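Below you'll find the structures, each written out as C-alpha cells.
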Structure 1
C-alpha cells in the first residue's frame, strides 16, 4: 500500500497531518499483509495502527478486545469519523446481534469489535470464513495482548486459543497490541499467539507528559485533599485503593468534600459498575475511586490525574494504571502515597493467595522492584524505563526527585541499630514494637517479652518515631529486611544485612520531608502544572467546552468523541474564521468538519465579538 493513500486517510478521516513515532511503519507493514507485535504506551496511538490498515485493505478489520463495557464508546468514536463500525458481544440483544452479523456478511463494515469468547464460537468462525470468501477479512487486531500472559494481572484464559486465527486464516495479517509488557511477557505473547515471524515494533515507554510523585503516608486522605485542591480542583481523575471497603469509604468521603466521586470494584453489581463507568466517561470532572478492576483500555483522554492511596502490586501495574492519565498528551499527574503498612499488606495478600509458589516468587520480585522505585532518589522516568529495559538520560524535570531533589543522610549507624534490634528481639516483631524498643518505651508488650533488658533498648533516642519508621521502610525496600508473613508481619534479616551489621557497608537513606503543614515554596508552586490554568478563565474556552458537552449529550456520546481537549485548545489558540482553517487543526477530520464545523465556528465568532466589545 502506498504512503500517499495512508496519508490521505490519516488526514481526511482522522484529522491528523502526520503520523507519530512508529505509526507509519506499522500501518504500511500491516497494510502490506505482514504480522506485527506492537508495544506502545497508552496514549501513543495504538488504535490507529490497526484502524487505518483496515481502511486501506479489502474487507473488514476484526478487533479482538476483552473490553466489552467500552466497545460501544469505541464504535461511537469511529462512527463520528465516518467509519462503518460495530461490535458483537454478550451485551447485544438477539435482534441487534443478527443485524450486525448481516452487515458483516454483506461487507457493510470497516471494523468489527468482538469479545474473545464470541470469536471462539464455532459458528462465528464459520461465519468469518464466509466473509473471507466474500467481502473479505482485512486483518485481525488482538488488543490488550498482554492478557495472554499467565503472569499478568489481566490474564484471560480465552486469549490462549487465539492461535486459531492463524490456523484457519493463514493469509490474513494479525497485529497484537499492548501498552504493558516487560521482556518475559513479550516472549510469552509471541509464543502463545504464534507470532514468531511477526515484526516487532517497540516504542519508547516514556510518558513525558506525566509527572510522577511519591509521598510518604501521613494522613493519606488529607494529603489527597491538599493535592486535589491545589492542582486539580475541577478535573477528572482516578483514585486507586487496594480494598473494596476502602474504595467505598474514600468515594463517600470525597463526596462529603464536595467532589463528584463514584466507586468502582468487582463487588458492585454489573448495572452499578456500568452506570458509574458511563458517567465517568461521559461527564466532566468526575473522579472514579476504584480497585484495579477498573481501567484497562479506558479511552477517556482528559484524565488529568491518577492517585494511588495504596501501593500497586508491581511496576507493570503502576505503569499501566498511571498511564490512564494524560492520554491526550497534555500535562497530567501520577501521585502516590505509601508507607510500610502498604508493604506488609501487599506481601500478605501475595503470599496468602492460592497461586503456585513459582508465581508468588515472581510477584514478590515485581513488588520489590516497585518498592525500589518508591524509595529511589533518582529520576523516576529513568527508573520506570530501566525496568522495561529502556534507557533514559534522567533529569526529566517531570518528577518529584528531579524538580525537588531529595536530601540523603549517612544512616549507617542508624541502620546498624535498626537491624540489631530486629536480631536481638528474635526476628518476629513488627515495626511499631521495634521502634518502642529503640526509643526505650516500657510498653506492656516490651515488658511481656522482657525486651527492656536488651542491649538495643533505648539506644535510638536521638531519632524520632517517624524517622525510625522511615529507616525501617527504606531498609525493607532496599532488601536488608524481609516481612515474614508466617510471623504475622514480623521483620526478618536477609543475608544482605550482614556487612551492614559488621560496619563493612555504608548506608545512605533519603531524608523524608517534614510532615508539618507549611506554605509551599516558590519552587514548589512553580513545579505544579495545571494544563488549563489560563484557559479555565477564558470565556471562549468555557463556551467551546459547553458546546461540546451540548453536542455530546444530544448524541449520547462522551465529550471527547466530539473533540479532544487538545483539539479545543488549538481552536482556542488559532481562532479559525472559516471551515478551511478549522480543517487544518489536528483532530478535525472531514466527517467532523462537516458535522460540527459551523457550530464551533459560531462559538469562535461570538467569542470574538465579545472581546471586541460594542462599537461606539
Structure 2
C-alpha cells in the first residue's frame, strides 16, 4: 500500500514538473511573442513598411513557438476551471497567428504602392509625377483584391478564436484590466474584418471612379455646415471636375445662386419650406437637400438640375463641407485663392479658424459687386488642395489618406454615383450618407437651420436617452435634447453695416427618426408641437423651435418602440452630416453607458 501511494505521489510530482516545465517555457515564449508584436505596431506607426514586414515575420515565428509549447498543456483543458485558461491561452495564440497572417498578406499587397502611399519601403511606382504614379496605381488595383480576400479570411479565423474567450473570466480587478482588453480586442477585430470585407468592392470599382476606362465628370457641391441642412449644410457653391485615368482637372466653378437663376422650370416649394422659410414659394437647387438621406436628396437635386441652362452630363455628385476643407488645411498647410490666404489659425472675429471665417465672408458678406465673382472659390480651393496634395512630400500622404477617410466616416464628405455597382460599393462602407434599416432600436436627429445666419458655428447640443421596458414588455424611451447658444448676437439686419451675420436667431426645423411604428406619448420644448409621420421606412417626430443668441432650449419627448428585447439591447445612432461635437449619454435598463461625442454612426449593444 505504501509503495502504491509512493508511486502515485511520484507520478503526481512528475506531472507537476512536466506541466510546470512547459508552462514556464510557454510563458517565456509568449512574452517574447508579445514583445515582437509590439515592435510590429511600433514600426507600423512609423510607416516603415520594410521594418513592419520583418517584425511580422519574427512575431509569427515566436507565436508558433508558443503554440508548440502550449500544445503539451492540452491535457489540462479537461480540468474544471483551470482548463478554461489553458484553452483561452491556446485560442489567443491562434488568433494572434491568424491576425499576423492577415497583416503579412496586407503588407505584401501594399508593398508595390509604398512610394505612392508615402510609406518607407521600395515601391514600384517611383518614376514620373505624383499624378502619373497615382494613375499607375489605379491601373493595377485589380491585383490587390484577391489578396484582400485572403486577409478577410484570416481575420475571420482570428475572430472565431477570440470570440470563444469569455471576458468575465478575467475581471478588471486584476492588474491591467484584462477583461476590458479582451472586449476591446474583440471589437477591434470585428471592426477591422468588417472594414476589409466591405472595402473590397470599393477597391474593385475605384479604377472606374477614377476614369480608368473612360473619362468621368463629377459635380462637387459645397455645403455650408454652419448653416445646417438635412444632408450637411446649405448648398452655396458648386464645381465640375473631370477625371481621366486618375488625372483630375477643374472645368467650372460657380455660385449656386447663379445656377438657380438659370432654372427653366418653377417647382412649387414643399411644405417645410413654405412653413419655415419665409418668402420662398418655389423650390431652388440650394434648398433641394431636404431629405436626410443623401441619395434621395441628390435625386431631387438632379431632377431640378435637369432644367438648368448650364447643366452638364455628370457621373455623380460629391458633397463636402467647411470641416473637410479645414481638415485638409491642417495637413497641407495654407491655401491661396482670389488673393486671400486661408489658414487654420484661430481668429477673434468669429472665435473660429480663419478658413471658416473667410469661407463665410465669401459666401455671405454684403458687397457692391456680384457674389458670383467670388463664389467660384470652391473650385479654386479644390484645385489648390489637389495641387498641394500631389506636390506634398510622400511622408504626408498617409496623413492625407487618413484625413479623407476620416472625412468620409464623419460625413464631411459624401458620395453619390450613377453607376449602380459603384453606388453599392460606397453604400456598403457607409460613405454615401444613407439612412439605414436596422434590426433594433434606431435614432437620428436631423435638423435644418432656416434662419440664413451661421448659428451652427456656435450651437452646442447634448442628448440624453433613458430606455426601459414598459408593462407590455415593449421599449419605452425618454429623450432630452439640450441646446446652448453662448455667442452674443451679430448685426443681422437687412441694412447691416458690413461684417457677417454669423450669430443670428436660430430657426430649427427638427425631425427625430425612430423605429417604424413607434408611438409618441408626450413632448415639450418646441414652438410647433411634435407631430408623427413616416419617412424612409421610419417613424418621424417633427417640430420647430427658435433660440436667440446667448439663449438655451430643451426638448423632451417620450415614446414607445414596438421592439421586444431579451438577451441584449441594440441601438444604432446615425449622425447627421455636417454636425460635430454633439454629445450623447445613454442609460439602458438601469445601466449607464459611458458618454461619447457622436463623430460618426454608432452602434451600441448592451447585454441584459
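What follows draws every value from the coordinates through simple rules; no lab data is involved. Model, not experiment: these values are computed from the prediction. Cβ atoms are built from the backbone, for glycine too; each structure is taken alone.
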Inset, instruction - Could you tell me which structure in 1, 2 was used to calculate Rg and Dmax of the Cα atoms in Å, for residues 408-447 alone as 11.5, 32? - result: 2
Legend entry - relative contact order in percent (Cα under 8 Å, 6 or more apart) - structure with the largest value, from 1, 2: 1
Legend entry - Among 1, 2, structure where mean count of other Cβ atoms within 10 Å over residues 96-103 as derived comes to 23.4: 2
Legend entry - Source structure (of 1, 2) for P(r) over Cα pairs in 10 Å bins from 0, in percent, for residues 64-383 alone, computed value 5, 18, 22, 20, 16, 11, 5, 2, 0: 2
Inset, instruction - Have a look at 1, 2 and say which one yields 10.8 for mean count of other Cβ atoms within 10 Å over residues 168-175, as calculated. - result: 2
